[in-house]
Structure P
Amino acid sequence: MVRLKFMPTCRICTQNYPLDQFVSGNGPRYQVCVRCAVDNDLVDREDAPQLYSDDIVKARTSLFARRYRMWIFVLLGWPLYLTLGRGIELWSSVFLVVLVICTLAAPVMHFLGSVRFNAELAKLSP
């Protein structure tokens, strides 16, 4: 049996978030996400521990970019090789070798780096 999580919509920004990302209260704070509550002065920044600051958002984005950059290279590299890269004499074989190595190494590196990724993500979660 599959259970669906209830994800309410913020009244101000109309985005869906889990329940732990909402401010508790009635009146103007009812069904308002933490980000909108801080931006509209409904809650102090210190009273919202689940709020991601801009530094944390940048660090988490950088962490996810480092985690998935090999997959992006592989997914963008193969169509580029198949459409543009086969016509160049020397570089087509070099590009093919690099793509094959990256295609074989990407799942291994992704699996081996999962523990470090989860540890760094846990540090960056409020």
Structure Q
Amino acid sequence: MEGEPNPALRGQECEGCGRVAFPPNPYGCEKCGAPAAKLVDRPLAGRGRIVAFVTTTHANRRDLSVPYTVASIALDDGPVIRAIMTDSTGESLAAGDAVETVLVERAADEESTDRVLRFQKCEAA
């Protein structure tokens, strides 16, 4: 994983108005009403800035250990998404911080691991 480029998110761009959406929308453009056929797949840069974040101490999923931090992130490409941060306590985070995607290895079960997408704090571009 060391030295790999930032993993990309897959979004869509409207050919009619240029709006970028994430996650992909099968119905059409939410801004101009263009049909789904006018939405083209588009890789997103996987970088953005924290708008807000919260650290939770109560697990609502078995695959997440507490504490963990969820942030609203304004992607450089336009959409605002929610994602889990690598900083589980949120102590090093602040609104406005630059963040980027990263793949994190975790135990899938007792015998194997998998990689999940998270965001981590980074230097501003």
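Values quoted throughout were computed directly from the atomic coordinates according to the rules given, and no laboratory measurement underlies them. The model shown is predicted, which means the values in this text are computed figures rather than measured ones. Cβ atoms are built from the backbone, for glycine too; each structure is taken alone.
A compact table of results
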quantity: For -19000 (helix-only ellipticity at 222 nm (-39500 (n - 2.57) for each DSSP H run of 4 or more, over all residues; to 500), calculated) the corresponding structure among P, Q; calculated: P
quantity: Structure from which 21 was derived, relative contact order in percent (Cα under 8 Å, 6 or more apart), options P, Q; calculated: Q
quantity: Answer label among P, Q for the case where distance in nm of label points 7 Å out along Cα→Cβ at positions 53 and 93, calculated from the coordinates, equals 0.4; calculated: Q
quantity: Source structure (of P, Q) for distance in nm of label points 7 Å out along Cα→Cβ at positions 21 and 85, computed value 3.6; calculated: P
quantity: Source structure (of P, Q) for percent of Cα pairs over 23 Å apart, computed value 57; calculated: P
quantity: Among P, Q, which structure scores highest (criterion: distance in nm of label points 7 Å out along Cα→Cβ at positions 37 and 77); calculated: P
